[in-house]
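Following are the structures in question.
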Structure 1
């Protein structure tokens, strides 16, 4: 992995983290195309820079994060399903993360869902976070667990989960952003701890890799800051159909490349 790979992956992460098109899926495919898809450090890098992008939410919505204790209670409740399943399925998730075909199938299936989700859930009654109760937060957290399958999109899963609980598109998207903070923080700490246990921090490449993590996180943070507001504005006006079409086309292209070339199998 070199600095060009770092910059490309960080930009992809910053743009896609909050769109319902799967940042992880895009990075898996991009990593494979660049020939670094099987690198263990790449897997760590992808998780860490996701946290960098997520921190943009804390900055942009800072007042929400200092408003009430109940806000944090909802986030803790919402992240419980991901913590439990993440610990139980850790080994399987690591295997799935390196498989572009799983990403492609998830792209297509998720795209089909997004084509119809605006019609399925078109009568919202909850338009702001303070009206979300604890049970609803937990249910949205269950939906978020679907994103453990690369290509599903954590954003899409939790937004659709929110809309199924009668949240408006904007309220569901914003709560999805908030829920990402503890989710990605926990995932990052867990991955860093696993690397420490295996002695990775004592390897000759450690100092270089730390630089890559810092540079990637900063780039992802800056790009995400620019992407968040644009996404909310677009979502309010246009809904999810365009994202659904994009996912289906991208998934089909990846499947074709997977079976006709060696680009995604390396």
Structure 2
């Protein structure tokens, strides 16, 4: 992986991590377009640079993280399903990360859902009680499990999960941001630990500069993208993201079906 590759992928991560378009899916597609080899380091990089993105959540919402202990308990409750199933299906998830077809298919299916989701939950904005209870936290946590399939989007699944629990778009999106902190921190830490236990410490140490660089870029870009997304989502809803996903996913599926190699650079 070159420094230019690392820069592009970190920008993609920062732009898409908190948008309902699948950051992992976009990074996999970007890897294919750049022609970057799917090495152990690449698999590590696309997970670990999420740490930079989650720091942007803490920076933007730092007051929330100084609230009561209940705030952290609710995040823990929401995090547990992903922790359990993530450990259970770790190898299968790694396998799916290499499939552009899976990513593209999930982009299309998720896009169709996003086109209609505003209509399905149009009455949520009129509901005054927007408290995220422990029960709602757990249900949102199970929605997050769906996002383990590359291309689904952790942001989309958890926001929609929140909206099924009568939360409006803004409240659901913000809780999705908060939930990203323990989820993505655990994913990054687990990936690092996995490399160490597999005697692949050199994968980290030999590329520590690129990892730090990628996290810094992801942090800056995610901070900007997150603030913009909340304003856009509150005003316009999900439909534009749905159409975007459908178009991108359909183009990729057509290319794959036509036998085109997604390795053009």
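Read the figures in this text as sums done on the coordinates, not as results from a lab. Being a predicted model, the structure only gives us computed values, none of them experimental. Cβ atoms are built from the backbone, for glycine too; each structure is taken alone.
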Ranking 1, 2 by distance in nm of label points 7 Å out along Cα→Cβ at positions 104 and 208, the structure that comes out highest: 2
Among 1, 2, which structure scores highest (criterion: distance in nm of label points 7 Å out along Cα→Cβ at positions 128 and 216): 2
